[in-house]
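The structures considered in this document are given below.
Computed from the coordinates by the stated procedures, all read-outs in this text should not be read as laboratory data. In this text the structure is predicted, and so the values were computed from the model without any measurement. Cβ atoms are built from the backbone, for glycine too; each structure is taken alone.
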Structure I
Amino acid sequence: MVLFQEIRWHGRGGQGAMTASDLLAKAAMLEGKYVQSFPEFGPERMGAPIRAFTRISDSPINLHCTIYEPHMVVVLDSTLLKTVPVTQGLPKGGILVVNTKEINREFMERTRLAGYKLWTVPATEIAVRISGTGITNTAMLGAIVRASAVINLKSLEQTLSGRFSAKIAEKNLEIMKEAYREAKLA
């Protein structure tokens, strides 16, 4: 079976969705996969909703457009569930990874997430506890690896170590591993 995954990221400007998409693509490249990673935003300010996209495939990718029917959606800020149609184009049974502690049935019904493979992770809590900042991108990467087999944890570790200085990489690796452990299927 040939791997072809399309992932759409929803976040706010400054949360690191674009960086996370790029890091995921670079980790997949280490595994010999073909990748695309690109953002979609205009002149938004810090905190405005943005989207980023990642394609990963075992064969060359000939598409060069926005992802309309993703296999997975990643939401870095759960407040976006109220204002942005994050599940648009995601088929029932598709993977949805959300930064939230709230995982009960009432939450799923209120946010209309029933019918998806919903993975939750308290990414903000983890990031603040370990690094002192609420930037959740590396936590969400750990949750993605737990939720799907799109890449392996070792490739992601290698990518993070190569991207950041030793001190910052150490904290981000700790955040990513903690999120991997704490991610749960609702």
Structure II
Amino acid sequence: MFIISAPSGAGKTTLCNRIVRKVPDLRQSVSFTTRQPRRGEVNDRDYTFISEPEFRSMAGAGDFVEWAVVHGNFYGTSRRRLEGILQDGFDVLLDIDTQGARQVRDSCSGGAYVFILPPSMETLRGRLEKRGSNTRADMERRLARAVEEIRDYSMFDYVIVNDVLKDAVRSLESVITAERLKSGRVDKVWLEKNFLG
């Protein structure tokens, strides 16, 4: 599992979308949310958009590996979707906030945790303004929350500054490659058969 977190506006979703298209055998887990779709977002591709009562019912049934309320909306990662991707033999990418990353760390073993930073708070503010979908109050709430999230950077294994997108994609690809090459991921049966048998 690759758990990717960032403050709102740091470019995490764009980065995740690019890396999933670029890296073979990597799938993104589509989160559930109660927020309204932004312009251009597609249900079950970007998020699965559901009502708050539906979300609460799923959370109560233990259907989420992690879930949180972020900026007044509910977000959660489906346990069934996550397990399905892993059982199909793919690595999985989770695009989640720091609260969710903490829950995944507490409930699941393994995984590489990556925190995405903007180059500065001014850049972050500019990116949020460019979206055009946030009210002034919502934007200020997101910026205040960003400071809290950035304080949690040390719980992550890697930190990538997303200043130039292609450089950030290259850095994230390097993390994925390094994690895939760890000795613990070597197929022991293959190793025994080909070298030690």
Highest-scoring label, criterion being distance in nm of label points 7 Å out along Cα→Cβ at positions 83 and 147, among I, II: II
With FRET efficiency 1/(1 + (r/R0)^6) of positions 91 and 139 (r between Cβ atoms, R0 = 35 Å, to 0.05) as the yardstick, tell me which of I, II scores highest. I
Quick check: 2.4 is what I get for distance in nm of label points 7 Å out along Cα→Cβ at positions 99 and 155, calculated from one of I, II. Which structure matches? I
Looking just at relative contact order in percent (Cα under 8 Å, 6 or more apart), which of the labels I, II belongs to the structure with the highest value? II
Taking helix-only ellipticity at 222 nm (-39500 (n - 2.57) for each DSSP H run of 4 or more, over all residues; to 500) from the coordinates of each of I, II, which one would give -13000? II
If P(r) over Cα pairs in 5 Å bins from 0, in percent, for residues 59-114 alone comes out at 4, 18, 29, 28, 14, 5, 1 when worked out from the coordinates, which of I, II was used? II
Supply the structure label, taken from I, II, corresponding to distance in nm of label points 7 Å out along Cα→Cβ at positions 75 and 123 with the calculated value 2.0. II
Compute Cα Rg over 2.2 N^0.38 Å for each of I, II and report the one that scores greatest. II
